[in-house]
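Dropping the structures in below, format is structure tokens.
What follows draws every value from the coordinates through simple rules; no lab data is involved. Small disclaimer: the values here were computed from a predicted structure and weren't measured. Cβ atoms are built from the backbone, for glycine too; each structure is taken alone.
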Structure P
Amino acid sequence: MTTQAKSGRRYLIRFLTAAALYTVLMFASIPLSEAQPEGSILRYVLASTPVIGLVLAAWAMWKYVQEADEFQARKLLDALAISLAGTLLVVFVVGMIQLAGGPQLSWVWVIPVWGLFLGVGAAAANRKYR
């Protein structure tokens, strides 16, 4: 297996593990935090636990850039640029709709939107550099 394939495989394992942990913590933290008294520190700590998955995902991306060759790092940069642009556009449009009286949405949805655009960006980068 080439160095490029090894670093890509390690990244995929790290990132998917982080994403799975984030998802599990999201679903577990909500009922656990809501069971705590309002205003308690434990309620806020439990509600914040999905951040662990986000930190691990950021670490996985950082490690990938460190381990990858320039071509792989370029593809990740392309994917991140697309995810940033897409997320900013969606968040701005939703914000404008809310200002116009539309439904109020939770900020929790920003991360899944970013993840969706990261996947779109990765697919676009892979297609571009085929």
Structure Q
Amino acid sequence: MKILVVDDEVDVRVLFEQRFRREIRSGEFSFSFAYSGEEALNYLHEHVSEVVLILSDINMPGMSGLELLRHIREEYPGPPVPPTPQVMMITAYGDDTSRQQAMQLGANDFLTKPVDFAALKSKLISLENHEN
């Protein structure tokens, strides 16, 4: 499963690569990283048919994760081709307003920081099983 992680904090890459080392090595998951909403959109324009899931931070300089989500849902409205990626929003602020906004814009899930990697792994495995 191809996962695009969007977060302005560059150390997120190391964290994901450590936490999912076994799954990456086995080929179960592969991760790409974008450090801004704009970079994520550029990546998607070239790789949208590969990306199954997008994990995006909400609070980023420039284009916020919610703005990115709006762009994704407008540009890639749904099946059949290309398949619409699932989008999980991640934020340090678990406030209801952000959650409601994300869900209204079409987010599939909402996670708070610090990310519970055990819970995230089980969600990803469930999503992967649903894909196959």
If helix-only ellipticity at 222 nm (-39500 (n - 2.57) for each DSSP H run of 4 or more, over all residues; to 500) is calculated for P, Q, the one returning -13500 is structure Q
Supply the structure label, taken from P, Q, corresponding to distance in nm of label points 7 Å out along Cα→Cβ at positions 16 and 96 with the calculated value 3.8.
P
When FRET efficiency 1/(1 + (r/R0)^6) of positions 8 and 104 (r between Cβ atoms, R0 = 41 Å, to 0.05) is compared over structures P, Q, which one is greatest?
Q
Computing percent of Cα pairs over 22 Å apart for each of P, Q, the value 31 comes from structure Q
